[in-house]
Structure I
């Protein structure tokens, strides 16, 4: 068996973050619990595709990726919206994770070369407070068993989104309480299950909550209605 090697460790207010490697595969852990690995990244990639495909024709879509992880979700977002006018902000308040991704995740090297990408060390919700009605989508992968999103923060996300914009939250398991919070904030919610990994006969399933602010109206249609 190949040895398990701890590449990085950082103590933060959130807990202890660690990056481990075995036989070329990477696993990011928080307080000993896996957050994401190179084996369980498919749900992140599919979240980006499902969230952003309705916005493919938007002239200048603006997307916030909440949390970098190993870079899979952010990279999938870039691929889902390849047009030059798209803009992406990666909100990663745990600064060591940024350097870890740059140093160890060669597959995500395109993130650092793409001029459409900006990395901020503020939480996504704080960035959204400054962008009312201007964000097309927010992609959020939650790292714990339950997403403790407050009603106040849900309302911040709601107000930041354009009409038809999406807040997408990827969870380890279904969370009815979270759905209720989002609906109280004004969102229309739908839930689907995504395989965590592309391979495996009995793949672990993650839960994707798609919270929409109203109906998306393309610019051409808005022009006809006005």
Structure II
């Protein structure tokens, strides 16, 4: 019996067994971590993060809490995954933009367009990003804030380039960047899909308004 117990202990601790168990559960339940995140996003938007329990998430996915905990360690882990995915999408869009060759004005217009489209394309995640930050752990909040600041500095560098090249007026760059990001972000509060303006038209309107105020004549 001691030999059998030792064998089972070693088997349970082995990486191969863990991977096989993961594959078995995923195959039998048809569950993925992304499905958990998607279901959680819907629930957090419907009920709020605080009012949603792990049991609520398990019920929507038609699995047990025990099965859910195989994929995630806590509800806060799910929340961080939502923040991480939102930031990753924004970073990817901005990095692609920064790699392209274009004028300062074109880059500003493209940034505004990309940011607005991200707000619409990622609307469920964006809503949580703006309303549930207080529920992140201190370490995870710090991680997101560091990434956000890097994101903002990359945008600021475009305006700094414009000032150096005498294309833009000598503006205070950081407040200007915050104002533009805030204006784009606030769309999720008031925009109606069946409204008069399409997202692309709003992007053009915002770009014209901002550039008319900062471009040198």
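Any idea which of I, II comes out highest on mean count of other Cβ atoms within 10 Å over residues 72-79?
Going through I, II one by one, mean count of other Cβ atoms within 10 Å over residues 72-79 is largest in I.
Of structures I, II, which gives 1.3 when distance in nm of label points 7 Å out along Cα→Cβ at positions 48 and 208 is computed from the coordinates?
Structure I accounts for this read-out.
For Rg/Rh (Cα atoms, Kirkwood Rh), which structure out of I, II has the highest calculated value?
II
Upon calculation of FRET efficiency 1/(1 + (r/R0)^6) of positions 32 and 168 (r between Cβ atoms, R0 = 41 Å, to 0.05) from the atomic coordinates, which of the structures I, II produces 0.95?
Answer for the origin of the read-out: I.
Work out which structure the value 21 belongs to, where relative contact order in percent (Cα under 8 Å, 6 or more apart) was derived from one of I, II.
The read-out was computed on structure II.
Out of I, II, which structure matches -8000 when helix-only ellipticity at 222 nm (-39500 (n - 2.57) for each DSSP H run of 4 or more, over all residues; to 500) is calculated?
I
Every number here is computed from the coordinates shown, using simple stated rules; none is lab data. In this text the structure is predicted, and so the values were computed from the model without any measurement. Cβ atoms are built from the backbone, for glycine too; each structure is taken alone.
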